[in-house]
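Listed below are the structures to be examined.
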Structure 1
Amino acid sequence: MEHDVIIIGGSYSGMSAALQRVRARRKVLVIDAGERRNRFASHGHGFLTQDGVAPDVIVAQAGVQLAKYPTLSWIEGKANAAKQVEGGFEIATEDGRSFTGRRLLLALGVKDHLPGIPGLAERWGQSVFHCPYCHGYELDQGPIGVIGVGAISMHQASMLPDWGPTTFLTNGSHEPDKEERELLDRRGARIEPSEIVEISGKADVLLKDGQVLSFAGLFVAPRIEPSSPLAQQLGCEIEDTPIGQIIRANEMKETSVPFVFACGDVARMAGSIALAVGDGAMAAGGVHHSLMFR
């Protein structure tokens, strides 16, 4: 095998895992397609020592630090095929190259499937968000809108009053029952049942009944799925969650396929830089344990 571990995905969780393993002097290959989930956001938050720093800057700093380790190899490209071979795994890239490794770590990231509301996608990461812990504080307690996409939106609508006056724009997706209405009332969130026509300006919502509601920011829960079919190719178990599909992994981040590990947003129900970095470190520990003892 050319490498001790191949890591697919060079964003926060993948880089974190790579750092742990090269510090153990293991041969690590990272294959990265360069499509970070938060590439639309201008600033990252909630990550100690990097609060408010642009994601591009965080990634660049990490890259400089990783490049100092001689057992690291980094490939810019997209992995499009994975299979088990004797002694490990073989990964093929779109440009026709192939690589082998004893262990495989999927730090694939996820695709966000946004509701098809005109004007929403253009504002994703700028004034439309999914994580209040990452972006709620910067709205400075201004009015917040939650765009309904289903029952999961109730969770967002009940959380967000901690960051500002909140309106739950149900948009025909979820009709709160009596208990849910009581919860929203206790939390100080109002319900707006009219359908959304479009979003304009910074976060101005035109409703079907003619109202235009202006917000400091909007939140929506996109449906997610792994950004690559590699896990399915390998036979890894995929878990359906309230927010979409993730790769099922145990406490050491090993999947249902022995010696295939997964970390970051693709293997957990919550996404942030801090969580991804921690998840990558945990997965690296699982990989190293398997290399030493199995």
Structure 2
Amino acid sequence: MKLGTCLYNDQTYVCIAEGDGVLIPALEPGFDQPAWRDMLTLIDSGTDLTVVQAAATDAMRVDAANITLLAPIPRPRKNVMCLGLNYLEHAEETANQIGRTGKAPQYPIVFTKCPTSVTGHETEIPFDPDTCSQLDWEAELGLVLGKGGKKISRDQALSHVFGYTVINDLSARDIQLNHKQYFLGKSLDGGCPMGPWIVTADEIADPQNLDISCRVNGVTKQASNTCNMIFDVSTIIEWLSRGMTLEAGDVIATGTPSGVGFVREPPEFLLPGDVVECEVKSVGVLRNKIV
């Protein structure tokens, strides 16, 4: 099932992708509950999602042209947790750029993006040259937890996943390099496009066998597969939960493959007018324009 958050008649709803349109369960009086108004509330509730599809009515059906998709979780409760250098070729290209020998990190490299950076599919990304002149793309598989916990074992980790989404970990390279850390350069307004949907975990048989790519103005810049992650989804959850309690609704970005802009010769960065498409097979295509 593909779940999203949308604006319809100036109100926010959880919606379900259906053909050329969506189902908005809350439009049917029997389903007008808080869980179908807010994605985090839906995740917390443990609602049986199959019930609403089986009971779908015409009152729920809305043409896609009449809604505006937001990020599936428009405002996460906490920072989005992100994996750095989680594909070997990306670790190597980054190390080469700064004159080091690239090798796989021994432990996961984790940073975060603030909740205010999250934005949705087809949302315009503001470009402010006074703040950042080196805006870079990073296509990533994102995951949303449906069940929290601490010291989650690798064997049980996938049972904690509610679903998967696409994230563009937009990065202000000049800020990132100048400040010697990731947070400021990763947290620009609009710097975390997410969506268009959350695809529920039951639809993804193996999160480690998904093609992942990024296109800028139709030109492929990144092309890989999640099988090339250094730390796979289960291992990421295991590591993050070792000393920190994870919670339902937490969002994790699992790292980007090689092909980012700042390592290219010459370097390439996003400019106003550019259209960026990040795609994860079976999850979706996330598209944004720089303005």
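Every read-out reported here was derived from the displayed coordinates using simple, explicitly stated rules and does not represent laboratory data. Nothing here was measured: the structure is a model prediction, and the numbers come from that model. Cβ atoms are built from the backbone, for glycine too; each structure is taken alone.
Descriptive notes on the structure:
- If distance in nm of label points 7 Å out along Cα→Cβ at positions 178 and 258 is computed and equals 3.0, the structure in 1, 2: 2
- With distance in nm of label points 7 Å out along Cα→Cβ at positions 146 and 266 computed over the structures 1, 2, the top value is the one for 2, the highest of the group.
- Source structure (of 1, 2) for FRET efficiency 1/(1 + (r/R0)^6) of positions 138 and 194 (r between Cβ atoms, R0 = 30 Å, to 0.05), computed value 0.65: 1
- Among 1, 2, structure where Rg and Dmax of the Cα atoms in Å, for residues 2-153 alone as derived comes to 18.4, 58: 1
- helix-only ellipticity at 222 nm (-39500 (n - 2.57) for each DSSP H run of 4 or more, over all residues; to 500) from the coordinates reads -3500; which among 1, 2: 2
- Entry that produces 0.98 once Cα Rg over 2.2 N^0.38 Å is calculated, selected from 1, 2: 2
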